[in-house]
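Q: Got some structures for you, see below.
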Structure I
Amino acid sequence: MNVVVTGGAGFIGANLCRELSARPGVGRIIALDDLSTGRAGNLEGVDAELVEGSILDAGLLDDVVSSADAVVHLAARPSVPRSLADPFASHEVNATGTVRVLEACRRRGTHLIAASSSSVYGSVSTLPKHEDLPTRPLSPYAASKLAVEAYVLAHGASFGLPVLALRFFNVYGPLQPAGHAYAAVVPAFIDAMLRGAPLTVFGDGLQTRDFTYVGTVVRVLADAALREVTCAGPVNLAFGTRVSLRELIQRLSEVVGGPPPTVHHLAARAGDVRDSQAADDVLRGLFPDVVPVPLEQGLAETVRWFRGLPAYAPQPAGEPARAGSL
């Protein structure tokens, strides 16, 4: 089997390429990435071919999809704050880019697995979030991801294309970058703790999230590609955990060690969802053998990866501390 991973040099994409390269029956792996947020170094030691380019390039998509048995579409312009700064750019990459990927797959009948987001639930307060709930996006990013899954499922219904739209919930783990304005909460907290810097929390810290370790996510994605799993509706990819940011800080502090971190609270950000927790019934029906990595284990693996980066190496006495940017 040959697999194309759009966004294949990114955080989730590179982890998926590594997972696929270890699976029997997987032949050629193409990681398509424009390297706007991904890094070629993420694929070091992975048996995957990096093709640098954009999902907005229809000709390039035709070339890379031509020999693929499955496409895992992870390329996106991530981040709620980034979408607030430039809504059109988020729409262009996430919505228009997805249609271009779908059309390349439709020309060949190629199985497509696409990443949507739990942010599509938006202001719906029901917990846990199940797939039959209405969607009320609170940000341009969330709206663009709702467009992603809508186009994916519409192509399945209209053209008989084999598709699977997965709603990701706060994925974290190795290769997720820190040190930039749009960093996700887990790497941002680990980066600050390892540097002895204060943690920034937007809001009171009682907001909750369903954190999912990247190793679990990529096992589901690889299984979906190899078994050609499809579904007529969206599928949550998370397992019903619910952890507040305050509890996350406590658990990370225990893993990192040292004195408790200083926490600075700022005003809650526009577009942020208050609480998130997945219902996983549909997921477990499609992937009955999946065993999620517990949060404690996932956080320990992630901290271990961060400690192995040069930016966090112990400093000789008398030398200034280095910034933790990647």
Structure II
Amino acid sequence: MPQMNMVSAIQDGLRLEMAQDERVVVMGEDVGALGGVFRVTAGLQKEFGQERVIDTPLSETGIVGTAIGMALNGLRPVPEIQFGDFIYPAVDQLISEASKYRYRSGGEFACPIVVRVPVGGGIRGGHYHSQSPESMFIHTAGLKVVCPSNPFDAKGLLLAAIRDNDPVLFFEPKRVYRALKTEVPEGDYEVELSSCKIVREGTDVTVLAWGAMLLEALSAAEEVRSKDISAEVIDLRTLWPLDVGVIADSVRKTGRLVVVHEAPKTCGFGSELISLVCEKAFVHLEAPPRRVTGWDTPFPYTLENEYLPLAHRIVPALIETARF
């Protein structure tokens, strides 16, 4: 089984599905000849041609609007938004159009688009290239939201997303793109779009994370082990639909919860996760749930490592929660 980083795993998934299904079309700014700003689509235009790997004008609302039209006419487009920070011009197309078609047509029409979006910090991109806008789209009924933490899940989730009949926001953590390699099958496989995964078992505190912060949560969990604290770490993988059952069962076992995410704290997805846990497992909680998140400020350039909820900020939260 070959070793791949997240860039090569996503590219492998796109290549596989484009070869198997002629309806799959890749589109976006510089995705063709250049291969995208992160080179995820490198070589695909040469292999599949300009009609299936399309360099678009610099217009996010146009990219997503065109993809919606393609989907309604039988294609399965995979548009790329260069950075998560640039997705806001396309918000109306995603929230008011793509998410509503199945409902407004009484199930007659589906809108199977997968919008690939590099997100988060870790590349010193500052406030215009580092945001994590997941909560906006999780809040929108009709959209599915995915954020893998590793190459294996990235390919499997992408294949499942492309084959899904609903619109999917596929957030790709830039910090992980080339940070690690894992074994990734060359062939076809899927990771279910509503399944989280317990990546480290523990008994004292449950830690929820996704994307690049999953690695930080694992690092923090290993550090507190020397203090006799056993942390159970769960990778959400699919933020919506959410595997609430696995999360609630874990909290019933540990009695404690810490949520880690890059986005600002106020109205971040961590708030919803804590609410769900309180609804499902409140009587089992032995300490107040905690959030370790980005700050309620624009993403800084020079203080990136102080903004991000890295392991050095997660460790104190685990200790305080476990010993409450």
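Q: Computing percent of Cα pairs over 18 Å apart, for residues 154-241 alone gives 58 for which of I, II?
A: Value 58 for percent of Cα pairs over 18 Å apart, for residues 154-241 alone corresponds to I out of I, II.
Q: Moving on. Which one of I, II has distance in nm of label points 7 Å out along Cα→Cβ at positions 202 and 306, as calculated from the coordinates, equal to 1.9? Present the calculation step by step, with values, prior to reporting the outcome.
A: Numbers: I: 1.9; II: 2.7.
Source structure for this number: I.
Q: In terms of volume of the Cα convex hull per residue in Å³, for residues 18-145 alone, which of structures I, II is highest?
A: Details: I: 136; II: 106.
Largest calculated value belongs to I.
All of the numbers you see were taken from the coordinates with simple rules; none came from a lab. Predicted model only: the values in this text are computed from it and were never measured. Cβ atoms are built from the backbone, for glycine too; each structure is taken alone.
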